[in-house]
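Structures are listed in the sections that come next.
Please treat every number below as a calculation from the coordinates, not as lab data. Predicted model only: the values in this text are computed from it and were never measured. Cβ atoms are built from the backbone, for glycine too; each structure is taken alone.
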Structure 1
Amino acid sequence: MTNPSKRPMRIGVLALQGAFIEHMDRLHSLKADAIELRCAADLSAPLDGLVLPGGESSVQMKLLRELGMYDGLKAFIDSGKPVLGTCAGLILLASSVEGQSALGFGTMPVTVRRNAYGRQLGSFHTCAPFQGVGDVPMTFIRAPYVTEVGSDVEVLSKVDGNIVAVKYGNQYGLSFHPELDEGTWVYKLVFNL
């Protein structure tokens, strides 16, 4: 994506709950204009991209509806601009979540398994290949993984045979937390920073 206006890329980061500050810090280090999204009024600013961070997906979805942010964020995702969903953000994008009837945005045709690696004690760190990037560090915290993908979904990475990164059009979904590791590769990839 090119930025003809020459202003810094303006990336909205959902800041209701979860690991949003680390995303903000990484974006700022790349000279992007990172904006905290905390209420519906924050969605009125023109954005070039969106980050849906980790945290607790059911809490985030409850807050999005209570704060009147759901429709605006769904419209942004549908607009075709770049979106990065990490951990809980991947769950919010998924069209299906195993054992759960309430959906998030449902914009990415994948099925995810919540807490697929177990509770907090099942958290781990590894390094694995990511398509087009090479080996990258990956931190998993109560992480989901993808169990099924639609025909137009591109699998970008697997760990131990499990799908941990996918791309569908403008949307990237990662099971892990790139914001907790060194480097800014994911923001360069998704937002062309």
Structure 2
Amino acid sequence: MTTASKRAEKYTYSDYLTWPEDERWEIVGGEAYNMSPAPSIKHQNIVGSIFSLLKQKLKGNLCRPFVAPTDVILSEFDVVQPDILVVCDEKKITEANIQGAPDLVVEVLSPATALKDKREKKALYERSAVKEYIIIDPIELYVERFVLKSKRYGESEIFGPQEILSLNRLKGIDIALWEVFEMEAPDASKQKKQPGEGQ
């Protein structure tokens, strides 16, 4: 399979299993999306940094982190490979793939997939009940986070490269974004004073 040409019938997980193993595809709403070209080094460094932190922080925890390419089967017509995901229900974890919605999904944007991540996959994660969805832009250096409330994602929260992202779903796990973006740590002495702090 070399193109994601439109067809009358929707693609399914059964179709997906017949495609070449050396090609990376996702199916969203029955439509196939090619995952090439390969991600940039910066993209992969960010993925590696966050995955390593989650693996360390979740050691001995019921929640388990996974990194792409890991198949996540959300329905017969929805098969995705998020950059990073965390699953807290061991019944969803099989030898071959993840069956059902992860608790946390992190996608790092690439030029070829950014629109899909921000539109089609965000809608898919929302209707599949992914509790927390985080989008990282490695070029503009920001993080956008969506949290599921009453079966819908509320308004997104935006975090800059000098801030700490405290995960909503995984309590007690903080991510220093300057480390993720490989930048210098913020200088506390130059930060704006908050009301009530010493003169």
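Matching task: 1, 7, 15, 19, 19, 16, 10, 6, 3, 2, 1, 1, 0, 0 is the computed value of P(r) over Cα pairs in 5 Å bins from 0, in percent. Pick the structure from 1, 2. Label of the originating structure: 2. Here relative contact order in percent (Cα under 8 Å, 6 or more apart) is compared for structures 1, 2. The highest value is that of 1.
Among the shown structures 1, 2, from which was the value 9.9, 31 of Rg and Dmax of the Cα atoms in Å, for residues 63-110 alone calculated? The value was obtained from structure 2. Looking across 1, 2, the calculation of distance in nm of label points 7 Å out along Cα→Cβ at positions 23 and 159 that yields 1.8 traces back to 1.
Taking 37, 29, 19 as the value of Cα extents along the principal axes in Å, for residues 15-78 alone derived from one of the structures shown (1, 2), identify that structure.
Numbers: 1: 32, 25, 19; 2: 37, 29, 19.
The structure behind it is 2.
Have a look at 1, 2 and say which one yields 1.2 for distance in nm of label points 7 Å out along Cα→Cβ at positions 55 and 87, as calculated. Traced to structure 1.
Matching task: 2.9 is the computed value of distance in nm of label points 7 Å out along Cα→Cβ at positions 31 and 127. Pick the structure from 1, 2. It was calculated from structure 1. Here FRET efficiency 1/(1 + (r/R0)^6) of positions 39 and 135 (r between Cβ atoms, R0 = 25 Å, to 0.05) has been calculated and equals 0.05, so which of 1, 2 was it run on? Structure of origin is 1.
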